[in-house]
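**Student:** Presented below are the structures under discussion, each in the form of structure tokens.
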Structure P
């Protein structure tokens, strides 16, 4: 009797019970182990042919893989041969040969689908198909012109601007700052893989804020995907440490007194440059001007003033022996700030010079 009662209870529990089977709804949360990867090519790879190999891995957990699919650019998904009915409890390698891919940038998209209809998260990779052409690129520098002056305090950057042209795609326009064209160059990002069938502009901004004054050189060349180089172009510029206007007491430039050269220029007739420097310890200090080896040599006249900028302590026109630069060796009895004024000897000309102050 008890047996029949128990069977009745079980019957009650099963009456009205609905059993469903999950067939998948393209939701990766139904199979979080479904993962596809792209191992090759790496992002932003460049190919000189439109035929290349795409490889990756696929993992599906306990559910078999229906297929790995690959889509290139705006095309449709294509099933990867050998990935159907694949047991992928551990990562399995897949390969796909891409061909007929259009020249230029192409986005590769990969996904996996398992036997339950779940879809993995898509993985993407950008690749470039192009040719470097058959002739070497041509490059020119349009700005700045040779012998352009820049005051470093007012111009912390210098823009090197030019044009480039090639019959194929460029690797980069490469630039360098330095006395010689020989050395390490840096590629300009916005020139990578451009296809200038006509001449196109390029720009690179050099940070000169940490440089000292004097003659400086900038160099540039272009290289295409065929590894052909343009000729190297160079331009010479003059950097000045001074900050105009500095032609009077109260608006003077501060210069070091540790032996560091300071590059300056009288930029107009009757221009007088004023400088302030510090004497940290008493004794003799040398103040000297010399040729800056820039645009125009200047025959200087130097005047040393006391701490108030009005009383002349010493002055010099020519160093002597036919040297038209100035030289002072003054004994400072007290520490503090002192002043120099430097001009052309007749105050009626322009030119470049370098000045230094130091304790011998």
Structure Q
């Protein structure tokens, strides 16, 4: 019988769940030995680590707002959780602390897009966003034909400014060099037609979030809580913090529009245990006990490789060609955020793993050690 954890979460010795306990301990020791280099208060060289350098010419952009826009919370220490078939095999550190999550929040937006699809708020993710959530920013020639899929795949080439940040701030962004402000980004480049260029761009992800808010007409945190987090018995400790200026009037109500990361502060603040529950829901194709919380086929859609970037689906990272996690099966996939914060799912072995505050270059080594610890 498939196990779905209630508030009280079952744990078993690793050996009872098919692990080599010594090898699993070695994976945890690897994590502890490779903690992120980020300071606990997130301040490095006098600034918040989430904000990469902003080009000097940006102040000429109308309504540009420099620097951090939302609240920031100091992080906890390294911690993690390993599940097999929903049961806890290993847990270390403070897994109940609601920490900043950074770009893991993007994957939650993909989950909410599935909820919108199930409600009929979106008829097809291949329809233009402006059909269901029209506003003036989609009236330009560059933006009018952008689809939900393109926003979800980060191939939209949406052009504009949102909450004081222009889309150009993340042009030419190199994800591999973005931590600690080491990315050479924001350099001018010609715009491309929607669907022809993959670019990791937080402004455009925030545009997706605002469009989803226009559909639901209620705060996305409330939608997530009612439709996903409460049904999977998550704690009440998590929060989704907007920027100080990311408020929109929708149906005569002032509503917060939450970011898909913590690039400029704010974002999804959540515990490892709650992330593991979401990971388990996704691993089980959106079904929890007798309820389908996500529409049939939506998890498969999130895992479908983009034609432009096969390592990416709908705001979830894939292991196509085993490029992200060489020591793991190609079928595995992950929600990833700077810091590093990772929800990694291996459907072949029924594994859900959450690891927090591990040095980014060491993530693949940790995942390989977890995979190698499975003995049966």
Structure R
């Protein structure tokens, strides 16, 4: 029996840059499963590299701005439609689709409004909440990436427990290290920060943590990926790699190198859902020091893959946590190993695909004959 899955996405899931690559890796996880056929909805074009790729992405953005029509969505013969981060499309077309819809997301708009509107006024509108409620009403089942968000959704939308599941997302990398990377000596600490939104992700606190370590006589450096506020320029020990395009193998290799060489990943985020950069760090043997908020506790096991601090923790608190992790080389080596093991066991797309496949089969029953 073949399970025929429609993959309904508002942005091209073949582009690793969309939503940090999450739809791309979901698609890869599904297509790698046995006895599964996946159909893109709509039929997105492949992504080209170089200047052709940049032109294609500009044209795609214009096309997406014009919107997707019902005629773009070929759902004939499907057993189920999986729709990641596609609330607007589910609300618009879900009732007219021939197959049941399973909605996948990492947050509710009310959560985003409460925690992120300070940084993005567009999230302060109630339209997103109304759209989400309409999508949830249409969807057969809703899958969240964290326990925190699933609990919020059950309360916000009065969802019966049987209509909600939790499956953590995976690590957004093409190739996962099969063995723990060899870390540099701890005589100079390599810290890593990854984030496009400097203020919301707490880049300033990461820089303050570096300064606090240096003031204590600790040799340390901080590498910034994705964002480098002007306040970090010229600061001793700070290196900025800028934005990294994961569609470009050379740039993706630079990210892998930064992760492999880092001792501790630092993310003092002030508002977040379930940032899978935690898994990217862990799979490279890099423990995480991160804020305890949103869906982050689903990803973290304190003492196993890092530490969580209060969302209002300052640079000094982060520096103290980093020193506690790295003061004893043997204890750090064990923490690096357990971070790596934790990710392989719980935070890979292979694990997500396996659990999602089981969920879909349980919801749609016996699939159609091939």
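**Student:** Kindly point out which one of P, Q, R the value 45 was derived from, the read-out being percent of Cα pairs over 27 Å apart.
**Tutor:** On the way: P: 67; Q: 45; R: 49.
Structure Q accounts for this read-out.
**Student:** Given that log10 I(q)/I(0) by the Debye sum over Cα atoms at q = 0.12, 0.18, 0.20 Å⁻¹, for residues 71-158 alone, derived from a single structure, equals -0.60, -0.87, -0.95, which label among P, Q, R identifies that structure?
**Tutor:** On the way: P: -0.62, -0.95, -1.07; Q: -0.60, -0.87, -0.95; R: -0.37, -0.77, -0.91.
Answer by label: Q.
**Student:** Tell me which of P, Q, R gives 2.3 when you compute distance in nm of label points 7 Å out along Cα→Cβ at positions 167 and 311. Walk me through the numbers before you get to the answer.
**Tutor:** On the way: P: 7.8; Q: 2.3; R: 2.8.
That value comes from structure Q.
**Student:** So relative contact order in percent (Cα under 8 Å, 6 or more apart), computed for just one structure, reads 25; which one of P, Q, R is that?
**Tutor:** Working: P: 13; Q: 25; R: 17.
Working through the options, I get structure Q.
**Student:** helix-only ellipticity at 222 nm (-39500 (n - 2.57) for each DSSP H run of 4 or more, over all residues; to 500) computed as -1000: which structure among P, Q, R?
**Tutor:** Matching structure: P.
FYI, it's all coordinate maths here, none of it is from the lab. Please read all numbers here as calculations on a predicted model, not as lab measurements. Cβ atoms are built from the backbone, for glycine too; each structure is taken alone.
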